1. So if we calculate Rg/Rh (Cα atoms, Kirkwood Rh) for every structure here (P, Q), which label has the highest result?
2. Quick check: -0.93 is what I get for log10 I(q)/I(0) by the Debye sum over Cα atoms at q = 0.23 Å⁻¹, for residues 20-75 alone, calculated from one of P, Q. Which structure matches?
3. Match the computed value 2.7 of distance in nm of label points 7 Å out along Cα→Cβ at positions 4 and 28 to one of the structures P, Q, and report its label.
4. Have a look at P, Q and say which one yields -10000 for helix-only ellipticity at 222 nm (-39500 (n - 2.57) for each DSSP H run of 4 or more, over all residues; to 500), as calculated.
5. Match the computed value 155 of volume of the Cα convex hull per residue in Å³, for residues 44-99 alone to one of the structures P, Q, and report its label.
6. Can you tell which of P, Q yields 11 when relative contact order in percent (Cα under 8 Å, 6 or more apart) is derived from it?
7. Tell me which of P, Q gives 13.2 when you compute mean count of other Cβ atoms within 10 Å over residues 60-67.
Structure P
Amino acid sequence: MVSEKKIQHDILEKLDEHPYVVWAYITCAGVVKGYTGGRPFRIGPNGLLDILGQLKDGRLFSIEVKIPGKEPSEDQQKMINKINRDMGIAGWADNVEDAIAIIEQAEML
């Protein structure tokens with residue numbers, strides 16, 4: 001089975017070449033220990049999607065990457081809906097082709 005990290009890497013490679021995309025990065029969210037004296041603290045909001053980027057027309061996009069057979073959590077689906085509602089482009093994908101389709105559904109302004 002292919003890992004989520006491998007799928008993310010493959011998607012980022014294609015996004016780097018895509019004519020609609022200015023930049024794209026993998027995000028980081030979760031609970032970590034460290035700078036607070038060992039107490040856990042949250043980085044990033046609940047539902048933060050795996051990839052964040054910008055299209056050449058200025059809109060932001062975000063993609064949640066899943067392994068085949070998995071779907072976004074409720075918080076991730078809420079984030080997808082919020083981004084799409086607020087003029088961004090968002091969706092989830094378990095392969096490169098679906099991720100590129102999310103980007104290409106955006107008619108460039």
Structure Q
Amino acid sequence: MPYTLRATTSGKQHALAMPKGFVEENPEFAQGRFSAHVVAPGHVLISADATVADDSDQDDPVVGAYLAFLDQEMQRRPDRISPLTHGDVAGLDSLLADVELSRDEDLGDFTLP
């Protein structure tokens with residue numbers, strides 16, 4: 001659900017005022033410190049520092065936010081989860097034809113099928 005934030009000031013600093021409903025549904029934004037990442041002109045990703053403290057500096061905040069969104073949606077709407085079908089993967093071989101692959105590359109715990 002999108003929320004409307006309002007630009008304001010707090011002392012001599014600029015601030016964003018969040019609606020009460022936003023903070024009630026997302027209590028990690030009620031207090032503390034936050035990180036802001038500009039992801040495109042006019043678009044920013046705000047993360048509660050407490051929830052990202054264990055993440056490596058190498059992590060992409062956009063990918064992390066997307067994965068967190070997917071996790072939340074899968075818990076909220078498990079009825080929308082379905083297994084991949086043959087139709088879902090049809091054409092992937094041609095799509096990935098130019099991707100270089102080494103079956104001998106060390107991928108840690110992951111094993112290529």
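1. Q
2. Of the options listed, only P reproduces it.
3. Structure Q accounts for this read-out.
4. On the way: P: -10000; Q: -7500.
The correct label is P.
5. Comparing all candidates, it corresponds to Q.
6. Q
7. Q
The numbers here are math on the coordinates, done by the rules we state, and not lab data. Owing to the predicted nature of the structure, the values given are computational and were not obtained by experimental measurement. Cβ atoms are built from the backbone, for glycine too; each structure is taken alone.
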